[in-house]
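Engineer: Pasting the structures in now, so scroll down.
The numbers here are math on the coordinates, done by the rules we state, and not lab data. Since this is a predicted model, take the numbers as computed values, not measurements. Cβ atoms are built from the backbone, for glycine too; each structure is taken alone.
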Structure P
Amino acid sequence: MQRAVAGERIDATEALALYTRAPLHALGRAADAVRRRRFGENAAIATYLIDRNINYTNVCVTACRFCAFYRPPKHEEGWTHSIEEILRRCGEAVDLGATQIMLQGGHHPDLGIEWYEAVFRAIKQAYPNLVLHSLGGSEVVHIARTSGLTFAEVIRRLRDAGLDSFAGAGAEILVDRQRRLIAPLKESGATWLEVMETAHRLGVQSTATFMMGTGETNAERIEHLRLIRQVQDRTGGFRAFIPWTYQPENNHLRGRTLATPVEYLRLLAVARLFLDNIAHLQVSQLTLGKEVGQLGLHFGADDLGSVMLEENVVSSAGARHQWNLAEMIHLIRTAGRIPAQRDTLYRYVRIHWTPDDDPPFDPRLRSHFSSIAVESPSVA
């Protein structure tokens, strides 16, 4: 642990030993020390984002066992948003101060590259300053299959149509033993990493994620981190790492295995120590709640996530933690940090040096979970 605090690289064996045996509070202090060294004069700042997750379809052929959101093709509860509805939701987000849209959805068998290009171009034409941090490695694999293209061709066309960066969606766990158990129809972990590496080399950065708690071993958790670090060594294209926990409601796994908050905080801290080549570490309030989110800022995280103006996928499986912008700022400030709104590139949009810098309370600026298939009149 002291070697990591001093700035030396630790290997996977050492990371596993820290994850399983290091005293919890000492591990947190070590991760916080590494965070403070990395951010230097900005170490007192913790960031948040205002964004909207727009799920364009719930139709999916992948049928992941942990997912409560998808419906198979031709299911009576299946739906796909029109471009007009997607633009309407983008407009609402912009009006509320969002700087980013995360467009994600199921692997619909009828949606090829042309559909995604049309959506991205329409958004960029209507809202040129709105960042499209959207899709992920799994969507690229799916589009390549449906459209008969290579991964590189898909990425270039999405980029040219307006995609700014990829989300870390679809990573789940990259170790194939467990990945095959929870998502047998999804691409392998190696293929997901291949897509991300290809994107990075084409100038499209991304985030990396990890869904923990589906039955993976401690060693597999560390191996997931190792695989990400290995690609990052070659490309430098992962902007942030975002671990979150599997949610047990309404899916086939049914919560037979779960990750505890302590396991999560230990993983967060080890990620800060081990992923020495990834700058930003985001804690998942959505799946663990505000208290654990705030604690994460003392276990290596520099970012508290977003005020999600809409989220439908993880909440379908039971994540019901909600907060508004004022609560987000309060959580950061009472953790002893200075709150700052950021953009997708982690540049500061607004720093709340004192409470006088906080915006007026707006009840609309809150995380919102909805059944958009029911809510929207324009779903087809």
Structure Q
Amino acid sequence: MPAATFLRDCWQKRPLLIRNAFPGFVSPIEPEDLAGLACEDAALSRLISHDRSRDGWQVRHGPFDEAEFPGMPDHDWTLLVQDVDKWDADVAALLESFDFLPRWRIDDVMVSFAAPGGSVGAHVDQYDVFLLQAHGRRRWQIDASDAPPIAFRDDVELKLLRQFNPTHEWVLEPGDMLYLPPGVPHHGVAEDACLTFSIGMRAPSAAELLGDFVDALASEADESLRYRDPDLGVPRDPFEIDATAMGRVVEALNALRMNDPDRLGDWFGRFITQYRSAGAVMPDDAPLSADRVGQALGAGATLYRHPFSRLAWRKAMRGARLYVSGQVFEVPVADARLIANAATLDMAAFAALSVRGRDCVSELLRSGHYQPVDESDIDQ
């Protein structure tokens, strides 16, 4: 199916089962790798167990002790690890197959290992998700009806559906993929020990957008902009907030609105490249100037972008704005496009940048968004 057809007919409209989406797919990681990652302090992991006898659910959060995995039961539990693409380059490479979507919309690749019978229960996500079967088999049920019930149970920590009425059911084999739009109830149960990759989207709620937007407005607000009433008349009741007063409130708030497209775009660019960040990028202790970076690259070095760095760019009134994990850089359009799309930079790419683009890369290196140049490449 052409990408344009998928976006027109399925994206945020209806589920789609794609058999053999990744022909001959072999998981780039093993269950043991996932368990090891779940033991890392910086990894976001959960262990979900299901007691079928009483339909009880237990959730534990990592990091976990390696010694506990060999003693786990042989059924009815699931290990989930977020942002595996930030830790494993082969998993991150899968995202290249989703380049028909805006890259800033893709959140992460969550990987789950489930023992036979393992599940996280019937639930609903408020974002698009692609469920790629990587190893073993998983049975998926979905409710694709027009108005499915979405009330949650109040007896478990997880947001599980109180009622689930599946309309479709499939067993996915390695390489099969299921696309689900937001709001489609679904339930996956492992037929045997299996790995599932969930490619999820960034979909901030209106409340999250509004909260950050208001914070941005407040931080930049001019203290001289205040509620004013030069046309005040004698009130009929001094305790009444009348319609005229509320009109002045609206006028005061309207004075704060971002009518400048660049300011509004800068706010959203900063917000979306920070939203649900997997981890912090730390500055380099030994920064290099643009000239020194060029020397290092000329000596054969390559700059590798930090896996936690998130980039996006947009055209502005002059050139482009490049957003990197909340930072903003004003660079030519060609530079913004090159830097955002290149996970690595060699001498040829660096030389293709303008002076402002090279300065931007140098600043990103100082901020930790590229791996430091190896000391053997240049005498620091």
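Engineer: Given a value of 24.0 for mean count of other Cβ atoms within 10 Å over residues 52-59, calculated from one of P, Q, which structure does it belong to? Mind showing how you got there, number by number?
Structural biologist: Numbers: P: 24.0; Q: 11.1.
The value was obtained from structure P.
Engineer: Taking relative contact order in percent (Cα under 8 Å, 6 or more apart) for each of P, Q, which is largest?
Structural biologist: P
Engineer: Which structure, out of P, Q, was helix-only ellipticity at 222 nm (-39500 (n - 2.57) for each DSSP H run of 4 or more, over all residues; to 500) calculated from, if the result is -12500?
Structural biologist: On the way: P: -12500; Q: -7000.
Source structure: P.
Engineer: Taking mean count of other Cβ atoms within 10 Å over residues 36-43 for each of P, Q, which is largest? Mind dumping the intermediate values first?
Structural biologist: Working: P: 12.8; Q: 16.5.
Structure Q gives the largest value of mean count of other Cβ atoms within 10 Å over residues 36-43 among P, Q.
Engineer: Same structure, new question: Comparing distance in nm of label points 7 Å out along Cα→Cβ at positions 12 and 100 across P, Q, which is largest? The partial results should precede the final answer.
Structural biologist: Details: P: 2.8; Q: 1.7.
For this comparison of distance in nm of label points 7 Å out along Cα→Cβ at positions 12 and 100, the top structure is P.
Engineer: Of the structures P, Q, report the one carrying the highest value of FRET efficiency 1/(1 + (r/R0)^6) of positions 156 and 220 (r between Cβ atoms, R0 = 35 Å, to 0.05).
Structural biologist: Top value of FRET efficiency 1/(1 + (r/R0)^6) of positions 156 and 220 (r between Cβ atoms, R0 = 35 Å, to 0.05) goes to structure P.
Engineer: Right, something else. Identify which of structures P, Q gives the largest calculated value of Rg/Rh (Cα atoms, Kirkwood Rh), for residues 164-259 alone.
Structural biologist: Q
Engineer: Who wins on distance in nm of label points 7 Å out along Cα→Cβ at positions 172 and 268 among P, Q, i.e. which is largest?
Structural biologist: Looking at the calculated values, the largest one is Q.
Engineer: When distance in nm of label points 7 Å out along Cα→Cβ at positions 44 and 116 is calculated, the result is 4.4; to which of the structures P, Q does this value belong? Each step should come with its number before you reach the end.
Structural biologist: Working: P: 4.4; Q: 3.3.
Considering all the candidates, the number was obtained from P.
Engineer: With mean projected area of the Cα convex hull in nm² as the yardstick, tell me which of P, Q scores highest.
Structural biologist: Q
Engineer: Using Kirkwood radius over Cα pairs in Å, for residues 148-347 alone for the comparison, can you identify which of P, Q gives the largest number?
Structural biologist: Once Kirkwood radius over Cα pairs in Å, for residues 148-347 alone is worked out for each structure, Q has the highest.
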